[in-house]
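Trainee: What follows is a group of structures, each given as structure tokens.
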Structure 1
Amino acid sequence: MQRPARKFVYAVLLLRLAWLVPVTLMALAYTLYSVTHLVQLMRYPASAAAAEFLEALFGAGLGAAFLFFTWRMWKKTWNMLLNKVYPVRSAVLWQTGWIILAVILPFLVIWPKVKDIQRYSGEGANKGRLSQLRTAVAEYKAASGVYPRDLAELERSGLLKKVPALWDTKWAGFPHEPTYSAVYGSPEPGDSGGWAYALAKDSAPVIFIDCIHKDSRGVPWSAY
């Protein structure tokens with residue numbers, strides 16, 4: 001193939017970088033969120049349906065393929081910079097098309113998927129922290145013979161460094177703001193948005209998320 005003019009090669013390289021850099025960042029973000037979501041489901045399998053786990057697994061695989069594609073594009077760009085390969089005459093049109101796609105892609109595919117993964121990850125974290133509270137309360141009872149009067153007692157006893165935060169994942173679309181607070185007394189759910197802790201006379205306390213809104217699976221948060 002005849003070597004094209006250097007200015008043409010530089011123009012193609014600049015156009016190529018204009019879409020390759022943001023696409024690479026999107027690939028990294030998508031893969032990171034997918035793997036994080038998959039790890040979260042593996043840590044708390046009881047909170048996830050089989051379909052959700054398969055979706056997370058597919059997302060991680062798709063993210064890996066996405067990264068492989070960007071690596072191949074970077075390799076070709078590097079070879080082009082070293083004059084090992086030359087761009088074809090239609091390269092400018094191709095690169096312009098990729099730039100347009102790089103602008104449209106986040107709005108059509110990537111960003112909605114990232115939002116879903118962020119929400120799933122945040123939901124898994126909330127349910128995992130609820131399980132952490134219940135485990136700490138059981139450990140307190142085993143050590144002292146009685147249940148704690150409130151969740152702050154878990155901190156004072158050293159079983160928890162701090163009562164875990166609720167709704168603290170950003171951009172997850174949760175119905176409440178992040179909080180460490182708790183409500184006490186009633187086993188009936190309200191909508192305070194905090195942890196709920198109701199001591200029972202002859203049985204273990206009721207611990208749940210005091211929220212009547214539903215999660216992504218259509219289950220009220222208070223049902224957990």
Structure 2
Amino acid sequence: MTKQPGTTLTPLALAVLALLEERPMHPYEMYQLLIQRREDYLVKVRPGSLYHTITRLAEQDLVHAEGIDRAGNRPERTIYRINPAGRRALRIRITDIIRQPVREYPIFPLAVSEAHNLPAEQVIELITERIGRLNNDIAELDALMKWLPANRVPRRYWMVIEYIRGQTHAEITWLHRITTELRDGTLEWEQFTPDGERIDTEDPGPDWGATVTDDMLAQLREGGVLPADQ
């Protein structure tokens with residue numbers, strides 16, 4: 001089966017096509033705009049990977065080199081323009097991402113799932129440090145959300161900041177709850193010896209997932225109550 005345009009676009013490729021949809025530009029200008037617009041909140045932006053991405057898009061006939069720009073003593077820079085196929089790929093990819101939730105596998109949830117390998121006191125300390133960093137992010141996002149409408153930037157261009165802010169606030173709220181429960185003992189935790197060795201217990205622990213069958217999940221989704229021994 002032939003792949004539809006856009007099905008293999010990386011996040012950075014998507015960002016590049018979106019920039020070229022605005023106007024033709026050279027790679028360094030793309031990099032500057034991505035940083036200035038805080039796109040690095042959304043996608044990892046590195047000059048090397050950016051140039052590689054543009055080369056790949058050109059090889060796929062989604063963009064093409066249009067000319068050379070040279071200002072003053074600056075080195076020559078190749079100007080790129082989006083092709084009709086690139087425009088279709090951009091719109092198809094945006095459509096697919098918005099329509100269909102996918103598991104994106106961010107690294108933090110994995111660390112949360114394995115946090116029980118650390119003593120509770122250390123987890124509290126680490127989470128407290130993380131909350132401080134996230135609060136700094138919230139402050140920056142709040143400042144942007146005040147500045148942007150005040151400067152009449154249409155909300156459609158920055159509503160993603162509201163989304164990021166909402167996610168960050170939700171994470172901070174949850175992290176505060178976890179630290180509170182660790183401190184007061186509501187959240188039961190692993191026990192460790194004074195030299196840092198974990199004391200094994202006989203609770204179900206990490207094997208709980210093996211007991212959850214598809215039938216059980218279906219029953220739970222329908223509001224069914226399962227016996228404790230299931």
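Trainee: Quick one: P(r) over Cα pairs in 10 Å bins from 0, in percent came out at 6, 20, 24, 22, 17, 9, 2, 0 when computed from one of 1, 2, so which one is it? Display every interim value, and only then the final one.
Mentor: Numbers: 1: 7, 25, 22, 16, 12, 9, 6, 2, 0; 2: 6, 20, 24, 22, 17, 9, 2, 0.
Label of the originating structure: 2.
Trainee: When you work out distance in nm of label points 7 Å out along Cα→Cβ at positions 88 and 104 for each of the structures 1, 2, which one comes out largest?
Mentor: Going through 1, 2 one by one, distance in nm of label points 7 Å out along Cα→Cβ at positions 88 and 104 peaks for structure 2.
Trainee: Between 1, 2, which one scores greatest on distance in nm of label points 7 Å out along Cα→Cβ at positions 8 and 120? Walk me through the intermediate numbers first.
Mentor: Values: 1: 4.6; 2: 5.1.
Top value of distance in nm of label points 7 Å out along Cα→Cβ at positions 8 and 120 goes to structure 2.
Trainee: Same structure, new question: Can you tell which of 1, 2 yields -17500 when helix-only ellipticity at 222 nm (-39500 (n - 2.57) for each DSSP H run of 4 or more, over all residues; to 500) is derived from it?
Mentor: Matching structure: 2.
Trainee: Still on this model: Just checking, which of 1, 2 has the largest value of distance in nm of label points 7 Å out along Cα→Cβ at positions 40 and 216?
Mentor: Once distance in nm of label points 7 Å out along Cα→Cβ at positions 40 and 216 is worked out for each structure, 2 has the highest.
Each value in this text was obtained by applying a stated rule to the coordinates, not by laboratory testing. Since this is a predicted model, take the numbers as computed values, not measurements. Cβ atoms are built from the backbone, for glycine too; each structure is taken alone.
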